[in-house]
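These are the structures, in structure tokens.
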Structure P
Amino acid sequence: MKTNGINPVICLLISACLLFVAYNSLSVLLLGLFGETTVGTLTSYDNYLYESNASANRSRTVVKGYSFNVRGREYKGHVTYGSDEAWPRLRDGAIGTERITYLAVLPGMNKPTHLVDFRVLGVGGLFFHTLGIAGSLFLFRLVHGRLGTGVRTAKKLANRE
């Protein structure tokens, strides 16, 4: 593995983060385009207030755990996101519901519906996720020294002839 002089451990960490960004953005776009919706059960809910005077969707971090059934099989998921919502914590035995969007061919890829709905995301959100995929793949290739190798290889072959 060519790392352009970068420590291999650091290169691996950077690569993992970039691939996670690409996967997360790709999953949002795929779920928004091809996802099916069902009602799931909240298994946990918590929110943390950071700043009460912050701009929209920046005052709290929300953490949710959920489960849902597809074709008789139970799937579980969890999500963390910034929001202004503040529900009371789920007490032992309390049940909450959440609309979940999943891919029919791969139900393990799922998120709460409000995080993948294009009407909620808006143009800015779609642009963010599209740029997230392209940008992370560009940086991945840059880190691994594979950016522009096709041009270099063609020049080397031309010089040999």
Structure Q
Amino acid sequence: MTQQQASVITDEMRARIGVESEPVAHEVDNTGCRQFARSVGYTDPIYFDEAAAKGKGHRAVVAPYGFLGHPVVVPGQAAHVPEAFRLAIPYKRVLNGGTDIEYLAEVCAGDRLAATTKLTELTEREGKMGPMLIVSTETAFRNKNGETVAIQRGTAIRY
């Protein structure tokens, strides 16, 4: 007979589910778009050349799928870490369980996005290496008008 392990999910962790973080500014710039496009093998000029992008009806160089800008970091100021990522989890190893991005509008160079993250689910499982905690999050990216342009859903496996 095996003994069931106590849950590592605390009341404090449960209380954070669904709570949206303060927004974190993300800047989408030409260089970031170009570097990301190059790194994943995109060759369409809309990811590199503003004239080509505008010629195809876009506002500016298009942010390639998977690139939603860089968080703005100011020297001397602490980088903001959303509450969803500051859980007191006893497991030290982390494995990316997957990331999915749903695009609701075009993202282009020059956009400044506000990203808010919330914890959506905590699940415990037993794996080959022992107990695991599956942490699911959702980050909404909003443009300057407050419209959601993308939703990123991620899963982290802690073990």
If log10 I(q)/I(0) by the Debye sum over Cα atoms at q = 0.16, 0.23 Å⁻¹, for residues 77-116 alone is calculated from each of P, Q, which structure is the one that comes out at -0.76, -1.09?
Q
Which structure, out of P, Q, was distance in nm of label points 7 Å out along Cα→Cβ at positions 45 and 109 derived from, given a value of 1.4?
Q
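Hey, helix-only ellipticity at 222 nm (-39500 (n - 2.57) for each DSSP H run of 4 or more, over all residues; to 500) derived from one of P, Q reads -4000; which structure? Spell out each step's value before the answer.
Details: P: -14000; Q: -4000.
Computed on structure Q.
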Structure responsible for 69, 31, 31, with Cα extents along the principal axes in Å calculated and labels P, Q on offer:
Q
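Each reported figure results from applying straightforward, stated rules to the coordinates on display, with no laboratory input. Bear in mind the structure is a predicted one, so any value in this text is a computation, not a measurement. Cβ atoms are built from the backbone, for glycine too; each structure is taken alone.
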